[in-house]
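Following are the structures in question.
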Structure I
């Protein structure tokens, strides 16, 4: 029994690391622009298809494709800001939600037309390699995905804290008017923020192809998980995001392993997290 618990806990931590990266771009857009981007998961889905076709047509490993995918998605993020986010920056929240949700539906429909609803997966030779650490085992593919996800998440947080651009983004997130008076080009910060958030979605999309099947609707599920994380950790809180990601990953792993029909219940655990946290502490554990 102890061995099973340890295995489940490890699986939950590995999953939580991936959720942290999935949530990072969503949290960034909200923290800097105060916009809830319902299309974030679908940007990850789009990047996952890019990674899949790069592997299928050109035999490029998803890990090797990460820099290319990130660059492509950065450009898409700039376009997304110009076309979708900039016109509603000062609009009421329901306009912002309607627009990003509509963009989400558009991306799902586009993927459905281009690639059909067939589930696809990239087969990499190291995915079947399993390491045995005492009584627990871990697949190399999951370990690589976890390492990259945590590396990018911590690297981005260092970028926010240690760079001039990161400082500008933090200033704009705190008070855009004061930042503008101090000489910061707020519009440019918003543009770059959208590009970086989409770039992070590109990294997450490449990792999706390592361990998951992809289809046009996987983005909706990822968006839900990301919302579960930010609500649990507090919108705009990066420390809360990391803790909440691990918590959600552990919750899904434990539910899947120990509850009857847990495999069917686990994907919906984010719903339970959202309802429970909103009922008890609407700001989340670290929100203001």
Structure II
């Protein structure tokens, strides 16, 4: 029962907890409103932050990026006793054997071995892509769900890892293309796309469409364009979305075309070749998207 509840006898809201007896008592009439209350707080007291830190017994947070979620005991490799002195060679050999068998026992099943390999690969690709820890944790959690549902059976670990990273990037609105992930993982775009669609279908997760405006800052920065060009490009994309020009088209191509047009409008023109190299698309794609935007939006720009 909450502290702000009323006393059923007199209607008073003045209720106090007696932690020794585990009772909730009305201070007006003395009625025991509730008993056998559980104290969820610690059994110790702390009078300053230093004492609190020393007496707290909470462990490290759960980490999905680690095969055992970080909840494991490890035998370190320092070979020193509690005072910092070196242990004997006989003890060192004993600890070496213990360490070896402890490592083998912690990764015993095929699923645990798969997870250890996959999370290592996931961390490698995420590092190259510059993804933050929260995105890596989300990707690791999604991979674990794939294992629980049996979706990895018969598929390459690299395929599933790449598809999971792509899916999480889309879910969190992080501008990372299939080309980038394909290049880093060594997996073909078609395979990543096929695995991504399979995961989405089997787990019944609808990942949002990639917003082309997420790519604009990256492209503009790489081309050394000003903030005005970025604003103009994003404005063009918003107008394009209202006209329905974005659906069914690659987001990187549309974003590249908008940056190309905006750079000319703001007097900071970049060539189609320069924009294509930064965006990872062909010049033909940029020309096609440029013509569509110019025609449908009624743009008057000479390129």
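Any read-out appearing in this document is the output of simple, stated calculations on the displayed coordinates, not a laboratory observation. In this text, all values refer to a predicted model and were calculated from it rather than measured experimentally. Cβ atoms are built from the backbone, for glycine too; each structure is taken alone.
Using the calculated result -24500 for helix-only ellipticity at 222 nm (-39500 (n - 2.57) for each DSSP H run of 4 or more, over all residues; to 500), pick out the matching structure from I, II. Walk me through the numbers on the way to the answer.
Working: I: -24500; II: -17000.
Considering all the candidates, the number was obtained from I.
Could you tell me which structure in I, II was used to calculate Cα Rg over 2.2 N^0.38 Å as 0.99? Please list the in-between numbers first.
Working: I: 0.99; II: 1.53.
Only one of I, II returns 0.99 for Cα Rg over 2.2 N^0.38 Å, namely I.
From I, II, which structure was relative contact order in percent (Cα under 8 Å, 6 or more apart) = 9 calculated on? Don't skip to the end; give the middle numbers.
Working: I: 37; II: 9.
Structure of origin is II.
Hey, mean count of other Cβ atoms within 10 Å over residues 22-29 derived from one of I, II reads 15.6; which structure?
On the way: I: 27.4; II: 15.6.
Considering all the candidates, the number was obtained from II.
From which structure (I, II) was mean count of other Cβ atoms within 10 Å over residues 78-85 calculated, if the value obtained is 17.5? Let's see the in-between values first.
On the way: I: 17.5; II: 8.6.
Computed on structure I.
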